[in-house]
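Down below are the structures I want you to see.
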Structure P
């Protein structure tokens, strides 16, 4: 099976790169193209895979079958741009389940596709736990930036800053707790998988949906949740003082993520839908730990 994948390679850890690497790891021939190159691409591929890269350019109608992965449609201005574009694709995939329902009401064939970890990059290193809290990323908008500021003040032995993507595993491997706060509580994010795959205990704000449960994660077993900023310090203090309990949760999250939620699992899920819905005659590779979830959502 030959796959053409389209995204702008503007950084080394953009989503498309993880998808591309996973598809190659599954044994498929994959050619990468920038979005602006789509109009000049010849036919002859078995699948044309467009990955959301904020360009929202029209995609050539003659390149079939074509599928589209889009992420930030929980943002109203992005949703409005995506809708007319999405209508032309054979299948659309998204991580945002509430918006998935909205797209389906518009007659768009859309399916849930979550992300995951890359085990070769997001890995647990045998290093001492020198950070109380680990958070790799930007501070973003309120309330997250104010919560991160409060964490820095309360727990000075922490790493709360941006970092090169290849350094993430070192930082999270040295963190007792990996912190995640999706500003709009939109979904189980890339950061969540990266934290757990690197061996830290995940602490996150409660999501607006049940995506974690749908993916097999159990609150209190694989990760920890807080509901209000006022309870955050108490929860952190508890787990910093309870090494055995914290490490048991970190280990369970690590095992669940590495066994069932790598990018190869995500791409196997996508291809499962493509084969089933578009009737493509392709033999899909076995991926240990893979359990299809599109049939339940």
Structure Q
């Protein structure tokens, strides 16, 4: 089941541009939405997909407020991944990459007849997670796609994708006003938790998605939001070996490392912390690529950088 906010908090201008393109029948059939992780690229795509599918329903998308109508039949089918004209792909939790079998299922979906002759829409969240085989299989589908198919590819700009995939799409770079983060958090939690955050997590331009997941991690482990600065958080993650079992930590530990080194640089103005960050990120990339020993990496990180 998909989980996202029914209110679109950002990217409203681009959303309206897409609506105008649709009205003019000029909507591109292969769209690459690229930007920093966690700024709402996939939410943006899902809102627009809800708009497209609900156009002929009485419970249409609310354009004046950019809100999805939760009574919409299309909304419930999309959320439950049962809409006959919608196919969603993302990296499965236990996998390192989007598997080629997922692309094969998508190809089977494309080869079936469309329901009510509506467009078939494919949403791939995390196109950077494709491996070479799955990327090449997707490339073939992109090349052979027609106007009855609509692809939305979501790309974390900090990670590379194949130039051949990029070149087959029309790219839109999404930016985010980080001053809106506090408002988004209060809407998400129905509480002003942003003020309770440790200052280390306010002084860096972190995405709302990362902060929401960080708050959930802190609360799930019954820790104090204000007390747990970046050093204490990383030490807790290492001590509890959360990098083995918590999917958010597995996926985002690199962000915690970046926050740590950014803090150290701002405190000292010493460029060695930037060099250390680059070196550490290179190590984590090697670990991800070659399945190296995570325990050894984190022990080394703690001894070399935290216990100083």
Structure R
């Protein structure tokens, strides 16, 4: 697919860009005979300043399936702790032969800050409350796989919108493919602009949105950020914007349930619905590897 240097967010993406990533991810899922040679000899560095299971492992698996080498950058024991500047660290990483750095950080904009100091590709694996572009792509892939087309479909994203880096990226990718996206949260946890971020509807009444939803995505209650920010207690957020048996009954029979993980069972989603036949949570994880294969190929595939 078309070569791109960095993947920092989806803010400037257009429909064709999302379609290309989703189509290539689907091809990888079906099986590409030459996949294991596409990135032979390339080096991908995982630089995770925050804990990660799904994203880190799926990127490592994606690199492996494409024939690349995955190196874990031990942030806690790196020379950054000795006073080395970030710019010098990135030049060092490039000098050892790294072609791409997959980075996650608690600071919004961190991936953008790295890009000028690295001659290879920077792939954002989540920065603060800003963006998680590969999650947005894999969610769009999962939805398109389910419904064939997202034109006219309705995606409801419910929970802690304000502190979620997933909400913006997933809403952006799905809306570009034609979905009508509604963000559900208390007013204090919704974007202030309308439409939200320029493309999404907003509501504080989840019950009213469910009967017309084709997909419901629940977001983790981020206790480490909510209480400190003086937002509604996590228990109130879960009860008002989580999925329980009563709300499950409001969904259309064809609607699917999604969650980017990690899942707090019994909090934002009742335990029974995590593995419900209509849940696509595990499929999202599965599709994450194929989506990240598409991203790595687009960033560092082909001639250097």
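What follows draws every value from the coordinates through simple rules; no lab data is involved. The shown structure was predicted, so the numbers you read here are calculated from the model rather than taken from an experiment. Cβ atoms are built from the backbone, for glycine too; each structure is taken alone.
Source structure of the calculated read-out (distance in nm of label points 7 Å out along Cα→Cβ at positions 59 and 243, 5.1) within P, Q, R: P. I have 0.15 for FRET efficiency 1/(1 + (r/R0)^6) of positions 163 and 267 (r between Cβ atoms, R0 = 30 Å, to 0.05), calculated from one of the structures P, Q, R. Which structure is it? It was calculated from structure Q.
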